[in-house]
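No lab work stands behind these numbers, since they all come straight from the coordinates. Predicted model, so just to flag it, every value in this text is computed and none were measured. Cβ atoms are built from the backbone, for glycine too; each structure is taken alone.
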Structure 1
Amino acid sequence: MTSTPKGAVKSQAKFEPDVFRNSLYKYFDTIHEGDWDGYLSALDKAGNTLDYRKYADQLFEILFVGGLLAPGGSFVEDNAPQSPFSISAAKSDSIEDVRPYVEVIEKMVRRYKFLQKSLEDSTMPGILQYINRYKPEQVAKLATACSLSIQTGLTNASILTPLQKDYLTKDDLALSFITQVFRAFLKNQSMEQLSSALRKGGIRDWLLFFPPQKRSSPGAVPTYFRSVELPQVSDYYMRRQNKELREQTSADLAALVSAEGSTKEEMAEMLSERNKTLGLSPEEFVVVVFEGIVRGIDADAKQDQLEMILPKEIERFAGVLEPFASSARAQITLINTIQLHCYTDTRVFKSFPNLLKILYNENVLSDQAIIYWAQKGAKPQGKQHFLKLAEPLVKFLETEDSDDEDE
């Protein structure tokens, strides 16, 4: 007679969520309210006899919303009591009241590591897609729990993705939920940490939590978060949007530079429109313009010919740079940007003085800007080498300056 392995017996057993729930509740019978070590011990013991692997979703439904969920998100109606231990049982949605529950669940998952994937990929997304079915106080506690679980690494932020469904966004339900998640997270973490957590979870477009009719409104995200007294979220989003638009502007200019038939007028028009949106100072925007031009040149040039091609192409596109080098500060910034580019890309290291000379001849850079850079404006990266390379040009300009004064 052959024996059946224990694992095979479990897998062949009937799927009976209600039996699992009732068995789990028995482990909670003797635990007093607030005895977090007691609940952890009960969950640990229960895992030795109950099939946590098979009933992972049901386990977390009980621990997060207090009972079993039927398809569609409503509670199973079989007159069973709510679990004495669940996020829903917390006294309030405050971090202080919700944290002990999350910590117990986190410690249990550390013991039964296979549960984390189920929680992250299945149970939490399944629960959150039906927050429209729960009472407001339950939803608020869930939001705090989600924030804490993301902070601690119990789950990643991908669990928030179901909130982007249209039926949750249309009445601001998703937006209210995500606002509470952000608010709880920022109680003891930085905006950069929140952004990093969202990015790692694949949450990049925050507008998808907004009602569809609000997504096209200019400044919808920063305006909303400022109105709910989360200015750090508003400020960060605006900085991020500006950075993305700067990068896009540079990429679009590079495409125009490398495209046949594009004109300097097209480039100037595009750059002017973009900077109206960005609102950057000349010294900030001239960097974007230079980077775009160089990227476009680099895309077309053969690698062994770049040192020869770059000066010629910079001369050709000097007129695109000139309007944005309108101030002394912008010109110094441009020289430093060229210095850093030549330092980083050693293929054009020796082109540095030639680039300055070209831009001086094309009235993009003034003699005063180049002399100031040489005297006290140079960046530390390769400073002595670049000063040596530019020395003949600088001496010539100083002599010219001196002659002009004598006259």
Structure 2
Amino acid sequence: MRPLAVNFSLLSIFLFASLATPGTLRAKEEPDSASDTGTSPTQLKGVIEAVVTAELEADTEQISSYTIERLIPHGSTVKAGQNVVWFDSEPINEQVKVAEIEMRLATISMEEDEFNHKQFLANQKLKRSAIERTWQAAQQTYNNFVKVDRERTIKTQENLLKGSLASLENAKEELDQLQQMYDADELTEESEEIVLKRAKRAVESAEFRHQSTVIAVDRAIKQGLPRTIAEQEAAFTTAEHAHQKAVRELGVESTRAQIEITKKRDAYKKAQTKLSELKAERKKVVLASKIAGIVVHGKLTRGKLSDKPSSLKKGTTVTGSQVIATVLASGKLQIRLDLTQSNLPVVTPGAKCTITVPGVEGFKATGTVKSVSAIPYAGSRYDCVVSFSAGKHTLTPTMACDVSFASKESKTESNGQK
């Protein structure tokens, strides 16, 4: 009995030790939470996208809208150079026809404007010649007065005064001679009285005329001449101002006319360019893919399709700058991630990650961070591109994927164990 009891006790101790030890070890190895170790991986959602894509849009300026006539189904595979979108050409042809009519009218108007401008330039030359002639005439008149007429006026007045004085002296001399003849008894008594009387009157008249001449000459020199000088100077200054004004107005008219004709020429050239662009844009009634790949309707946003199905179909009106379809080249793929600021210490250029794709059984790849934007592209979200190889698996652009980055602490521990 005693050996059996001892064996039973040893067995009980062994069982108790075997049950207690794993629990204790787990308690020591497992933390209370993931945050206690700091080694939990960073899990991110990404989108698989084609490295090479081609957006199909009319890319027009003159044609503002198109109507879709035909569109390759969403998800179709196309070859490089294959047509993807067809537009209704009838409205565009009508727009070109209207533009050509407007261009013909603009040409007629431009030819008329050019003719009128040539006539204007010819008239400007005539006006300029007339202005210069008027100015030259004013200069000549002033120069004639300053150089000749002013001195001539003074000499004329002096000559009048001399003539008047000479007439007075002649009349007095005749009176003296008659008086001498009378004293010598060479005249009869009857005739001497008449002749002397006439001579005296002649002297009186000469004296009066001489006095009048003296007054007139004095006024002409002291009053009339200064007034004439002032009038001549004023006339010259007025003519000079008129010449300056006429020249300036002529220049302003020429500048204004040149600006106007330049504006019309520029407008005409723009109309020509508009028509040429319109004719060139008319050729874009069919859009072909430049690359081979899968066609998806609409524009991708960071590799993603819109949450709503595309409404593009026959009869839909689109703008000239609207992306109608996107061709995704098959072959080389990459992953687009959205990062928050807290992800930046872990997700750095060159960092390795593990990639899985929901729904693709057995796919697991290692990726490398190709780039991380230095500045957020929106809000506090940073752009990140991860390069990877799909291997033998067939992955399609726009598929969602899971990307896992090991924490820096786990990397350090892994390196230490090595």
Structure 3
Amino acid sequence: MVFNLSILKSRIKLDNKWRESRKIPFYKKFNRRVSFTDFYAQVKQFKLHRAVVLMGPRRVGKTVMMYQGIQNLLDEGIDAKKIFYFSLDTPIFTNIPLDELLLYALAINKTTLDGCYVFFDEIQYLKNWEVHLKNLVDANRKTKFIASGSAAATLRMKSLESGAGRFTDFFLPPLTFSEYIDLNSFDNLLKEVEVDFYGQRTIYKANDIDQLNKHFCDYINFGGFPEIALSAEKIPNPEQVIQKDITDKVIMKDLPGLFGIENSLELQQFFNVLSYRTGEIMSYKNVSTETKTDIKTLKKYIEYLESAFLIKVLHRVDVTAKRFKNITQFKAYLTNPSLFTGLFGSTDMDAERFPHLVETTVFAQYLQEDYQYLRYANWKRNGREGEVDIVKISPNYQKVEWALEVKWSD
């Protein structure tokens, strides 16, 4: 379909309507996530000439964060005519090259690209987006480009292939429990306490443990995704929102399109098994038998699900923190426990799977910073067995920096 040029320009004006008011009222009311400070630092960074690629699961607030970044630029006095935003899932923008869109926008604002900040949202809707973005970065050294997208697996793969040295990937995870507490103003339920535990340190103590546990259970069920977790009005059927907009679109659309998966139903069934057993130690052989999937295909499916930020796999170390040469078992965690709700419905604190979801929640708090150094420990030595849920090893892989054993009990 060919659109009239005047309609195209009208849409560009509509998406960039802060030229006069210098305000984005709807998005300014949302509280900023913890990650915003680091993201905005990348937006303002010009020493390394790179585009920022904001990626993460669906529904974690990437568009909101882009708009908040634009508002920050406006508040700092950046010329409104030098800030552009394009949502590439808009039908009228279909298959229009990025440089062509920019030419129309520059003509509307009567400006040049030097000193501009250009935001491309849902960039995966443009075929070969990574080539278009790379060319723009190479040709415009005085311009900052920021892109985002919901097809996280696609973004990650294309960014690694074509964006080396030109793109900086920024991962936005689902909400952590601490963010959930902070953004919902539940801070009054906690107080800081100084304790002497291998030196003075600050911990948090609950003022009302029953109320805090209620919020913790709500977080596990729905709290990972800002639109649901922070909504002033209760969203009907949040389980369906999580399932249809997050898991179904990724498994039935994003991953088959990227990796050429013919049997998406088999992938869905495999994801169901891993999700139900989040936080459990599993063996490749047993999972292969249960899912009727050969081990080679099973490992490919794990790679696909990890690339889409749906799961993360932890590998096993022994009592000395050394990795086993023969890898026969693993742990798979959902990147957020709320994904469990989308597949199996909400749960309560007495449910049989709840302790595993608690462990998944603790694991998720470390995803952004420490994931590459996380393992689990499981060993047999001198007739004795041992296990630790989560350990962090040092960057040189020589020692354990800390260890966590997660329990849910009264």
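A few notes on this one:
- When FRET efficiency 1/(1 + (r/R0)^6) of positions 93 and 245 (r between Cβ atoms, R0 = 30 Å, to 0.05) is computed across structures 1, 2, 3, the figure 0.00 traces back to 2.
- Comparing percent of Cα pairs over 29 Å apart across structures 1, 2, 3, the highest figure comes from 2.
- Structure responsible for 2.87, with Cα Rg over 2.2 N^0.38 Å, for residues 61-252 alone calculated and labels 1, 2, 3 on offer: 2
- Which of 1, 2, 3 leads on relative contact order in percent (Cα under 8 Å, 6 or more apart), largest value: 2
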